[in-house]
Structure P
Amino acid sequence: MGTPTPYDAVIFDNDGVLTTPTDRPVLIDAMHDAFETIGVADPPADHVETLLGPSIDSLHRVADGHGVDPDRLWRARETAAIEAQLGELRAGHKAPYDDVAALESLSVPTGIVSNNQHETIGNVIQHCELEPFDVWYGREPTLEGIERKKPTPYYLEQALADLEPENPLYVGDSGVDIAAADAAGIDAAFVRRDHRSGYEPSTEPTHEIESLAALPDLI
């Protein structure tokens, strides 16, 4: 764990940091909806699992296995995931953590960089009535978006270019978040939520915190 350092911007991951993760069964159902959209009524379980978080190569393999265009499959997948998560937001099942109130006391620019879809992050900001963020990036629903997701720092670097901070902090709840921060050359804070009990990121973060309420003391 690092020594507290004054930061001039804070960028957050979303799922598991600002809002609760989407329940896995909801996403599994969404993957089935995506397959049904392209005419596949009963996809193998391993293809459903792959579609949850594919690489370009694994997406091509699944698409080839069903004789469909990979771009068409991915767009169906993204549409289904966006709609499913919007439903969870509207129902209050995907909700902000109580400690997001700590963001109100931050006196520096803030942003969001998520592996979730850009449209989903927009829906989160709207339905959860989160504090205004200076910039936010989610993944575009394209094959290029797959390649640009964390741990690749593509979207994080976009946010940094917008904010132009000298010493930013990225707050996440996973090893890929820390790896993306490392790749971008910035510090990372790992927030250990209940779903991360016993989880050890492969890369050591600069800071480990139990709650976002600890952030004002780091700034």
Structure Q
Amino acid sequence: MSSAGEELPQGFADRLLIRDLVENWAIWRDTGDWARLRSCWHAEGRMVATWFEGSADEFVALCRGGFERGVMAQHVLGATAAEVVGTRAVAQTRMTIHQRAAVHGVECDAACLGRFVDLLEKREGVWGILLRQPVYEKDWLSPVAPDAQLSLDPALLARFPAGYRHLGYLQTAEGRQVRTDLPGFSGPAADALRARCADWLARRDGTVP
């Protein structure tokens, strides 16, 4: 920590603002503060999730609809590491997604441990997300009642990568179309995401589609 009168480390203020943005996203998403949630992205910002890929506008609208139907999902955040190069940044934030829903008639909790990877840009002094890509590392599924009996379909379970296998199963039970190609702890999708982040900071990627 800097003493009084000492300069803060280079980029500290930007990293602090990015962390604030990431933390606000989780609170505003989980409490239904939709206008402020939308403000976390720039106008053309995009979001990826197990059940969605598209614009921030579409994502917020779908989250709002789920919230109003009683979909119960929360995001718990841990440490954030942000690399800032000029007006561009890549932030990685440890997160756990918690979701509750009925699976084959049994109320269950799914938890998925991973990271949010954000590609951000600073415009007119304001940081905003251009792309949020979660990375799913490991997950588990538990009946809410300890004496409940739950039997899963092995073929459906095996459809999803190991990092979000149980979360994907629960979300499929809700009626969602869940993607099967998202990055995990390692593998080609994780390698491609790391390369994309490097290109963004090196300005080899002019836009974020």
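Each reported figure results from applying straightforward, stated rules to the coordinates on display, with no laboratory input. Please read all numbers here as calculations on a predicted model, not as lab measurements. Cβ atoms are built from the backbone, for glycine too; each structure is taken alone.
Computing distance in nm of label points 7 Å out along Cα→Cβ at positions 174 and 198 across structures P, Q gives 3.5 for structure Q. State the single structure among P, Q that was used to calculate FRET efficiency 1/(1 + (r/R0)^6) of positions 14 and 70 (r between Cβ atoms, R0 = 35 Å, to 0.05), giving 0.85. Computing FRET efficiency 1/(1 + (r/R0)^6) of positions 14 and 70 (r between Cβ atoms, R0 = 35 Å, to 0.05) on every structure in P, Q gives 0.85 only for P. Identify which of structures P, Q gives the largest calculated value of relative contact order in percent (Cα under 8 Å, 6 or more apart). Once relative contact order in percent (Cα under 8 Å, 6 or more apart) is tallied for P, Q, the winner is P.
Using the calculated result -9500 for helix-only ellipticity at 222 nm (-39500 (n - 2.57) for each DSSP H run of 4 or more, over all residues; to 500), pick out the matching structure from P, Q. Intermediate results must be reported in sequence, preceding the final value.
Details: P: -13000; Q: -9500.
Computed on structure Q.
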